[in-house]
Structure formats: structure tokens, C-alpha cells
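Structures incoming, each one as C-alpha cells.
Nothing in this text is a laboratory measurement; each read-out follows from the coordinates by a stated rule. Keep in mind that what you see is a predicted model, and the values were worked out from it rather than measured. Cβ atoms are built from the backbone, for glycine too; each structure is taken alone.
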Structure P
Amino acid sequence: MPAEAIPLGTALESSLRIGPFCRRWLWLLLLGASAHAQICHSAADMDASTRSALEGAAKRYFDMSARGDVAALKQNSIATVAANFAGIEGAIKENQAAFAGAQATVRPPFLLTAEGPEPLARAEFLCGVFGKSGQTKDSAVFVLPNLPPGKYGITILDVSGGKAAMTLTLVLQQVGVDWKLAGFYATSSQATGHDAAWFIQRARDFKAKSQNHNAWLYYREAVSLSAPVDFMSTLATDKLYDEIQATQPADVPANGKALDLSAGGKTYHLTDIFPLPVGNDLDVVVKYQAADISDTARTFQENTAVIKALLTKIPELREAFGGIVARAVDPSGRDYGTLLATKDIK
């Protein structure tokens, strides 16, 4: 499961909300509008001392994480992160078993410069060389909301040889001559024992059988495994967005659009549906709006009704998922979930 801390602003916008066409041509629109405010240098463009400093800091912070040295990481964080360190501390504890004894290899880093007197509402960085059709194999796009002015390093480490293959993305901010920790994102490189390429192939197999619901959900899992963080897009993820768009069914809640589902004489407003790896199983989660979840017995019954109605509406889910989870979400954002194995749903 991914663990993360987002100290630079509000929760980062999911890359799935930006369509493939927009991402492909975004760089053209930004050249005249915002190039002066948001600058990115890829590893090949930055000076050797800066690249060495970023890579060295990333390795040191990984070593601290592997040792579980929370105090040292907190001491080496920017002030806003140190003041709200619980998220990163939890991520370190959650992933220490995978980090301990593992080797970390730092990918070529990126240097982001946000200019101006105040935070950028939506900072978009175009990194590397772009072609006439958009991204190339060495390029990347980063989108960060409410980003304060400053210099930031994006360092991605491939972690191998431990309990599980993972990527650790560290956002670093320059403070004086030091690179301080400003963001921590640990994600598995696999789900249910499979990598992104496996999910892509399975998605294509489902598409060939006209099971577009299964295909779309498997593509979504492939995207999450293809980019180490959801505020980064690459040529590989852009190509996946094209395939996702071609398979997205009209009757799913997505891109902020809710969907009504009738179950047991009641209409439920579904707000999201997505795949969720749990151990060796892949489940599908559906969220819906609920006025109140305090009566858990009643909420369990409503969750069960939603699950059964969803499977009746989309029977192909039996073939692709081990279980279905319904989460009732109240107006405060609290939720109550119920899981049923697909094989047991009648």
C-alpha cells in the first residue's frame, strides 16, 4: 500500500483527472503562459554539484528510513513538514520492513524552480525534451498545487533486495545550502505479485472480450504502478491514458461525475470506483454518499445491497476481482466499509 506525506500544499490532484489529450498538448500551451514562473532541469541539464547533492541527500534519507531513524529525518525536514511529521513517521514504520536490508538506486533527479512572490496555485513543470506529439522517453511532467516559491528536487529511488520491490520518491527543498525533506512517498512496484506490464496485458485481454469495465479498472491499476507518484506523468503513463479513455464505460462514477444505482428500492449516489490490491487479492471498491453511518448494522445492510446491485449491473466483475468493497461516506468524510467475496455473492 502506498504511504505518503504531502506538506507542500493541499492534497495533490490525481493525474487521472487530466485527460490524455490535455497532457499531450499541455506543454505547448504553457510555453507562453508560465515558462517564466516554473522551470525544470532534468539531470542532464543541471550542474554536477547540484545533481550530486540531490542524489546524496536522497541516499542519506533512505538510509535513515531503513534504520527507522525518525528523529533524524524530522530534524532534516523543512519546518512545515517537521511540524506535521506524523504522516511521514507512519509511512516509515509501515515500510521499514521493505527498506531494511534493501538496496536503493537513485534515478536521475529533477530540479524544479518555482519563481514569484507567492505560492503558485497550480505549478506545472515540463522536464526534459518534448517532441511534436508531446512527451519522449526521457521527459516528465509534474503538477503541484499551492507550491511556495523555491527550488525543489524530485528524487526517485528504486528499492530492491528487501521484503518487496518498491519506489521511494522524496521531494527535497533547498534551504540555504542544504536539501531538506519536503515530501515522502513510498509505493510498491507490484500489486498482487504483478507489475504494471501484467496489468496492461490483462486489461487488453478484457478489452478483447468486450469487458470494458474490467479493462478500465485494470488500466487504472497499471497507471498507479507506472508512475511512482500521482503528480508525475511520463510517456508511458500518457500512452496508458489513451487506452483508458478508449475503454472507459459511460456507467461508472469518474472524473467527478457521480452515478445513481438502484438497490432494494433505494437510489444510491456512487462517487468513485477503483481497484484495491490487498495481499494477493485484487478487490474493487465503490464509494457512495450516505447521510449517516452511525448505525453500523443498517450501514452494513446498505453496503451489502450496493455490492449486490453493482455485481448484478456489472457481472463481469466476478471474473476479475476477488471481492467487492462498498464504502458509505458521510458528509464529514468518514466512511464505513463492507467487503464481500465475489464467489459468495448470490
Structure Q
Amino acid sequence: MQLDDALDERKIRILKAIVANYLETGEPVGSRTISKYTDLNLSSATIRNEMADLEELGYIVQPHTSAGRIPSDKGYRFYVDKMLEEKEEAEIEKGSLLERVDRLETLLKQVAKVLATNTQYATMVSAPKYQNKQVKFIQLSQVSEFQLVAVIVVDGNVVKNQLIRVNRALSNEEVLKFNILLNTFLQGASLQDINLEMMQTMKKQAGEYADILEAIFSGIIEAIHQAEELEIYTSGATNILKYQELGDVQRTSALLETLGDKEELSQLMDESLKTHDKEHGIQVYIGDESPVKNMKDCSIVTATYELAEGAKGTIGIIGPKRMDYKKVVSTLKNLTDELDVIFNKKEDKRGED
């Protein structure tokens, strides 16, 4: 992290004290509070001068005349970067946060709920994202005279069912031939591999059943598209109502709406996967840094997790700018370590110190 040359050690200690005190109380911080908080043995007048310099440099702001100061986005950014650089961690119990479950979907929903309960912020967890998901298996079955169901299994054992209407009844033998044809061409293929040339070749092999194959093919492509859409689980959205700075009705309404908008959340999750550069991809977005417009008044902390076969997902925590960053970062690290164990990526060494 590049520090501002104008920040000497005294200014840094005062700035960190202002941020820490505001995170704890939510109230503007005055010079008298800092003189007690930092143990610098400086007069209130000297601290006021230093605070005036920090305000001029853009690290703190004065919300009201004669009030104390609060951190600006730049001040929060300094505090968070310094915290991550120094590897400061909140004293949280290093134990198991999750119960073992069989289904990945159930586990990820549990992650979102546990994080929301532990942090009292809003949380979101994306399902693992595979690059160019490939078809593993297709099974066609007849459910009525003119209706088939296609069960499509893609990478990560994601299963999609698609009802397909056909214009004539098919025998069991004809359905079997379709199954063989579909798996011959589509098994191991991704959406990028499935093109018009492949479709034409399959239709030639289907002969008189080319029209039925086209209907089946369209249904399967739609199901694969659905499988590639990012699944996101959220929890604790109403926790944001507890924080006065997010309590404006219009602002809160827009934020709650965003937390239910999968397209906007997908944008955030994708951005986090692209920019992660630390272990588990811990990434902190403060205010205007957020890629989501309606979260510009919030801070967002994200981390990545990875399955043994390489697919990655994102865990995100959304709260006020004065969130407890130390606790949030430590909780995310603890939880992603636990997910690594569950996904058999590393040995469980917790508790062996």
C-alpha cells in the first residue's frame, strides 16, 4: 500500500483512532476523545491541528459545524489497507461455523445464513462458476404422448430438467435412439462448442425425425443456458435497517431491491472474482468503489472459495461503511478455510497450534 507522504506516524495514529472510534460508536469523534484514546499525551489543541490537516488531505470530514469528525471514504480505505497489510485480526473463536451437509446448494444457503447471523450485516453467496460448462450426460424420457422430459447434467453435477413438447408420439425405441444421438454429439460439449454446423449434422442423422430433434435440441440448449446462470443465495437483508446511516427510506428501498436483483449481484460477484489478489481473494469495496450503483453508501467485503475441480464462487458481506472490518475479514478467512476442508482442498489443521 502506498501511504500519503504527508501522513507522519502521529497523523496515522490519530486517523486510525478516529476510524476505530467511529466504527464502534457511530458518533463523530472530537479531539478530546482522541487525546484519551491514543495515549499520545498531546493537548486537544494539537490534536485539533492534526485533525484539520487530515481533513484538508481528505481523510476525514466534519458532518456538521462544531461537530467532531468522521472518516471519509479515503480514510476508510487507508484504515482497511493498513489493517490488511498488518494482518490484524479480530479475536474470534477459531471453530467450526458450518454443519456438514450433502448438497452444495444447502451448504451455500447455510453459509449465507451463518454469516448474516454472526456479523449482523447482509450477506450473499454465489454458486461455483465453471468456465464453459460442459455437458456430462443427457437423459430423455417420455412423460406423455406428446411430451418428453430431458434431464441434463453439466459440470459440478448441476442438474436441469426441461419439458419438451413434440408433434408426434414416440416409441421407447425411438426415444432411446434420440438419447444415443444427443449424447454422442453433446457429451463433453460446452455452449461454445454447440453451433449450427453441429445441429445440421445431427439433423441429417435424425432423418425423418429432424423436426423433433430440433425441438429437443432447442429445449436442451435453453436448459444449459439456465445452468450457466449464476445462482446467488442471500440472507440478512433486513439487518441493514439497523444502521442509521442506511436508514433513509428511499436509499434503503433501493438497496433492498438490489439485494433481490440477481443480475446486479452477479455483476458484483464477477468483479470480485476478477480482482481478487490475496489468499481467498479478500476484497474490500468502500463507497464509490462498489461496482453496484445502489451500494455506493455501503462497504462490501468479498472472499472467494474454490472447489477441488477448480470452479470458484464468491461470498460477500454488505454493511455500512463503519462496519467491523476486522471481524468481517477474520470471519471470512475462517469460513473459507473451513470450506477448503469441506471441499477437500486442504487438510484441517485448526486447533493444532
Computing distance in nm of label points 7 Å out along Cα→Cβ at positions 296 and 320 gives 2.0 for which of P, Q? Q
For which of the structures P, Q does the calculation of FRET efficiency 1/(1 + (r/R0)^6) of positions 168 and 328 (r between Cβ atoms, R0 = 35 Å, to 0.05) return 0.05? Q
Which structure, out of P, Q, was distance in nm of label points 7 Å out along Cα→Cβ at positions 104 and 312 derived from, given a value of 1.6? Q
If distance in nm of label points 7 Å out along Cα→Cβ at positions 56 and 336 is calculated for P, Q, the one returning 4.0 is structure Q
Value 64, 47, 40, calculated as Cα extents along the principal axes in Å from one of P, Q, is from structure P
Which one of P, Q has helix-only ellipticity at 222 nm (-39500 (n - 2.57) for each DSSP H run of 4 or more, over all residues; to 500), as calculated from the coordinates, equal to -14000? Q
